[in-house]
Structure I
């Protein structure tokens, strides 16, 4: 079965670096409601408005990565893996362990 998706139209504008330099405030303000791209050579650079700089490594901004305890635990586990202190377990072995618990 196919899911019908509603097409969302988003306002966007593409400008040159010269236009951005001449009217910075205008385009910075506009970027709060409209996607603003600066065409530089063959590349597009998007102006992104944010309340702060996030050090979150997740492309989706997953808040799990904002908790320092989670990052510490992840770092600890990566070090264990790199030191060879981890054990590879197959899916079948995991299923067997869970069956034994039930």
Structure II
């Protein structure tokens, strides 16, 4: 397969971009709710447990951004290899961020 001529579908590109952003958002939300107790309490009140609210926030963001990016024709603007690089970088940064956060605090 020639990667220079490869194209992603609209939904594939849009939801892949949404995945990378949601992964980083999820990490930032985990930091925020651990560092700011009122946010953790609010999330507990909203959905019985803060991790349920956290998952719902991630899901809403993922679906919303995926739909927005899919309708914005992301597939024609970004090369598949560039999108894969973005996803790998987002996961590595988020994973390292969580590791450092929970190792130090």
Source structure (of I, II) for relative contact order in percent (Cα under 8 Å, 6 or more apart), computed value 16 = I
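To test your reading of the models, identify which of I, II gives 12.4 for mean count of other Cβ atoms within 10 Å over residues 19-26 when calculated.
On the way: I: 12.4; II: 18.5.
Matching structure: I.
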remark   = Output 7.5 (mean projected area of the Cα convex hull in nm², calculated) maps, among I, II, to structure II
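With mean count of other Cβ atoms within 10 Å over residues 11-18 derived from the coordinates and found to be 20.4, which of I, II does the value describe?
Label of the source structure: II.
Given a computed value of -11000 for helix-only ellipticity at 222 nm (-39500 (n - 2.57) for each DSSP H run of 4 or more, over all residues; to 500), which structure among I, II does it belong to? Walk me through the numbers before you get to the answer.
On the way: I: -11000; II: -28500.
Attributed to the structure labelled I.
Each value in this text was obtained by applying a stated rule to the coordinates, not by laboratory testing. Quantities reported herein were computed from a predicted structural model and do not represent experimental measurements. Cβ atoms are built from the backbone, for glycine too; each structure is taken alone.
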